[in-house]
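K.L.:
For reference, the structures are reproduced in the following blocks.
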Structure P
Amino acid sequence: MPITARRVRLLTPLAALAFLSLALLIRVVDDGALRQHSGTALYASMVWCATLFVRPRMAPVPAGVVATIFCWMVEIAQLTGVPAALSARSLAARLALGVQFDPVDLAWYPAGVVPLVVLHHLVRVRHRRAASTREQPAGLIPGGTG
């Protein structure tokens, strides 16, 4: 099954919904560090999904870099107090922008993105190998004398 931009645009919202569901489930069962750090990592995973939704043909590493930098920018913006003011008025703003700066979050954003970059890379490699196998002329054996 080919990986098309359309297919990526259909699957990334579903993946983001899965990450959000997992984050909410963890919030129900834990009230400590797991809740805090997993929420940060899963937020970054959702940003990765949004990055690929906007640019479905983006390579894995650039998509991961964009997602991580976006998360870091949102975290650093919390130093200004603007996200906190917006969060006081809106639950959506609170979930998207946070309330206060936490330097530990800066390390948890890549923790949510790196596994997805690796998975994205592996899927692309597998897809390329399958495509090159399909394109080989009949009777030729890779590495053989054909």
Structure Q
Amino acid sequence: MPTRLMEYFNKQPRIGVLSTANRDGKVDAAVFGSPQMVDEKTIVVALGKNRTFEYLQENPHAVFLIVEQGETETLEGWKGLRVYLRMKEYATSGEMLDAYKRETARVVGEEAAAMVHAVVRFEVGEVRPLVDMGQGWEGSI
């Protein structure tokens, strides 16, 4: 994925919705501001001991939606992306989790770091526009 995707994905402030489904197809959607694209194919997110993490252990597929209001109030005025993901690994202990918790404590405090139960690493599978009118994802940001 191009560097432009990393810049857009990591732009702050921004929030998005991480959607998952368990093995039975039950869907969950949760709001996150912290996912980070660390290279052109990898996204890292910290999770609590929650439904999102539970579902990912049953089904590694997810989608992260970024939604922004554009210049107009019509549907065409909305912009953003659908980033389709596949969980590659997670850590609930060890150096990967410890390093993430240290950085979280440094940036937002010990209380936030204490809420982190797992660090999840996703591989980006596909990127699509929020509203697909044939413009490609690049034309939707």
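Here, each number is a calculation from the coordinates, and none is a lab measurement. What you see is a predicted model, and the numbers here were worked out from it, not measured in a lab. Cβ atoms are built from the backbone, for glycine too; each structure is taken alone.
K.L.:
Work out the source of 23.8 here, i.e. which of P, Q gives that when mean count of other Cβ atoms within 10 Å over residues 44-51 is computed. Present the calculation step by step, with values, prior to reporting the outcome.
P.N.:
Values: P: 23.8; Q: 17.0.
Structure P accounts for this read-out.
K.L.:
Quick check: -0.42, -0.87, -0.96, -1.25 is what I get for log10 I(q)/I(0) by the Debye sum over Cα atoms at q = 0.11, 0.16, 0.17, 0.20 Å⁻¹, calculated from one of P, Q. Which structure matches?
P.N.:
Numbers: P: -0.51, -0.89, -0.97, -1.23; Q: -0.42, -0.87, -0.96, -1.25.
Among P, Q, the structure yielding -0.42, -0.87, -0.96, -1.25 for log10 I(q)/I(0) by the Debye sum over Cα atoms at q = 0.11, 0.16, 0.17, 0.20 Å⁻¹ is Q.
K.L.:
Suppose helix-only ellipticity at 222 nm (-39500 (n - 2.57) for each DSSP H run of 4 or more, over all residues; to 500) works out to -7000; of P, Q, which structure was it derived from?
P.N.:
Working: P: -26000; Q: -7000.
Of the options listed, only Q reproduces it.
K.L.:
Taking mean count of other Cβ atoms within 10 Å over residues 28-35 as the quantity of interest, name the structure among P, Q where it is greatest.
P.N.:
Working: P: 10.1; Q: 14.6.
Greatest value across P, Q: structure Q.
K.L.:
Name the one structure among P, Q that distance in nm of label points 7 Å out along Cα→Cβ at positions 20 and 100 of 1.1 was derived from. Intermediate results must be reported in sequence, preceding the final value.
P.N.:
On the way: P: 2.7; Q: 1.1.
This value belongs to structure Q.
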